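Just below sit the structures, each encoded as structure tokens.
FYI, it's all coordinate maths here, none of it is from the lab. All values reported here derive from a predicted model rather than from experimental measurement. Cβ atoms are built from the backbone, for glycine too; each structure is taken alone.
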Structure P
Amino acid sequence: MSKIATAGNKGKGVRSDCFISLEITSQGGLQTECISKVKALYGKQIESEVKEIAAFFGIKHAHITIEDSGAIPLVIAARMEACIKRLIDTDKEFLLPFLPANNYETAKDKYRFSRLYLPGNTPSLAINAGIHKPEGIILDLEDAVAYDKKFEARYLVRNMLRGINFYGTERMVRINQIPAGLEDLSYVIPHHVNLLLVPKCESAEQIHLLNEHIEILKKDHGITHPIWLMPIIESALGVMKCFEIATAAENIVAMAIGLEDYTADLGTKRTAEGTESFFARSLLVNACKAAGIQAIDSVYSDVADMEGLKINVLKSKALGFDGMGCIHPRQIKVIKEHFTPDASEID
């Protein structure tokens, strides 16, 4: 097994993160080097933290280099633990305190007009995301994380669930496609996640398998609060099984469509008119309404076009959708404004 491991991000444009290189040695104690613009202020604190984590895992001799770009302690801890877990086999977890403000449940029928996708391995985008007040914040372990970064992203997502203030918004994680996504569960279920997004879902059996693993973890950790599911339909097969999936379990609260992958599966391109996806979107909405759950539309990818987003939201709402994903905070206001029921709809 290699005795050198790395985790994190570095380079131009990287903020609120760090890159750690860990080499386990046979002698010399714990030697640390901190490279940071704020080393004079925080260098000793950073070096002390990584030494504490190393000692927690029984590492007595190592060379540790931390290239800091403004990382907060929970990020440093996640990067350091990911390095250690690449080098030694242990079930121990270095868990920072759980933020009491994140200890809340969400209702099955709560509004889910907007949900903001955030890459699970990019802490700078998540640290203050709650202040934008979407209905949900999604820490994404799937498409937004490169394959070779998924291992370390799990530790970061776990630590963000524990230590980032979500300001009451629904705490969501998009796991990887089943069955690979089952490996993500132990990093999120014990840490008060409210909802899991299930990408590329194509059968009720995938939901049943997922729930079996969730229930085992809930029992092991004494968890009693509900963990909701939102399957994402992203293929022709998934579309044809919409109602089967929507009714697969009581903890399914919504179902979403992912049009980029769906149109790729059809062998066509996504257009502004949406002709190529009209059948799939309509079928998904009907399946959701028949099952008594919420229908969530795909993201609008042009973050600079607010007028185009408004038109898209109005079309979406006219089809019967109850909400939409977003990939930038500036989209939240438009989505919420036009999905929120007006007085006539409430009456």
Structure Q
Amino acid sequence: MDNRNVFFVLGACFLLLLASCVKNSPDDVNFNVTTTATTYSINDTVVFNMTGNPDVITFYSGDSSNNYAFKDRTSKTGGSVNFSFQIRGSNDSIFDALSSGAFKVLFSNNFPSTYSTLSNPLAASSADSAMVNNTSWVDITSRFNIPTDSSVWKINTYFNTPSVNIGDLINNPSNPFNLAFKYASDTTHYCGSNGISIGGLLLNSKFPDGTGNTFNVVPGSSKSTTWFSTKAANPIFGWATSSTQLKFIPKYGSVYTEDWIISNSFSPDAAQPDVAVPIKNISQSALTSFAYKFKQLGLHKVVFIASNNRPSGTKQVVKEIDLTITQ
């Protein structure tokens, strides 16, 4: 091959490489959006007119849960926190446990959740017991109106507690809290083959704007990562977990027993960031207009994010329009 052919081949390879690089680099975004007015009625369907053809367009209306100002938000204040569950007893001992106060539902704002990693089970249990008992716990059992006799609630059936707001116990919305079930008694009664069963666990928050969170309080398995059993006294008994339930199955005993099962920590102010609504993807043809009917009155900062996307990166532009939505 003579030198001319070598240069020709090298030149062709360079052009192919250059073309590949150009293809894999995003173009500058050419995009604009306008409306015919700045004030609309809540009953109007607002039409946004668009020019340009970006690969992707996403949209924030400014309505609740779709507000560009809150795209990075991870917390809110002013919400309520509600907890409910189902409880079942295998025999009449459940009523004794409830009426005597042996069974309790508890709440804490200051539980450290630093369980012992000691290899010796008795030493680990002792350390965990000290941690639990050095924590300030609030007894919230009475809030759930659990019947204490069989005239209202039959054994081997589930009693569904009301959904109880525990927000008044939260001293600081940014502080995590824990929930616990506890059985403690000088005399432990045989509670039947299934003992005391707790299921249907539901913990959620709700904020004034209608948004909220559902916290994970489902045990998940026999080795739960959402609930932790602690044997504070008498290691013979203890709480166990299954995929959906917490269970305490004691036998009769005359030795003081104190067994806890404690939830993970939860942040009452935890909130999901607002997410944009996709209105165009790369496989769609150019979008010349988009219609939207607002759900809330007031000033809305409407935001469109237009982008061109390639393996080498992304280029985007953000367009904002201030609209007033009236009655």
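Quick notes on this one:
- With distance in nm of label points 7 Å out along Cα→Cβ at positions 71 and 103 derived as 2.8, matching label from P, Q: P
- When FRET efficiency 1/(1 + (r/R0)^6) of positions 63 and 183 (r between Cβ atoms, R0 = 30 Å, to 0.05) is calculated for each of structures P, Q, structure P gives the greatest result.
- Which of P, Q yields 0.60 [FRET efficiency 1/(1 + (r/R0)^6) of positions 167 and 287 (r between Cβ atoms, R0 = 35 Å, to 0.05), calculated]: P
- Source structure (of P, Q) for helix-only ellipticity at 222 nm (-39500 (n - 2.57) for each DSSP H run of 4 or more, over all residues; to 500), computed value -11500: P
- Given 32 for relative contact order in percent (Cα under 8 Å, 6 or more apart), calculated: source structure among P, Q: Q
- Between structures P, Q, the calculation of distance in nm of label points 7 Å out along Cα→Cβ at positions 39 and 55 yields its largest number for Q.
- Across the set P, Q, percent of Cα pairs over 38 Å apart reaches its highest value in structure Q.
- Among P, Q, which structure scores highest (criterion: mean count of other Cβ atoms within 10 Å over residues 231-238): P
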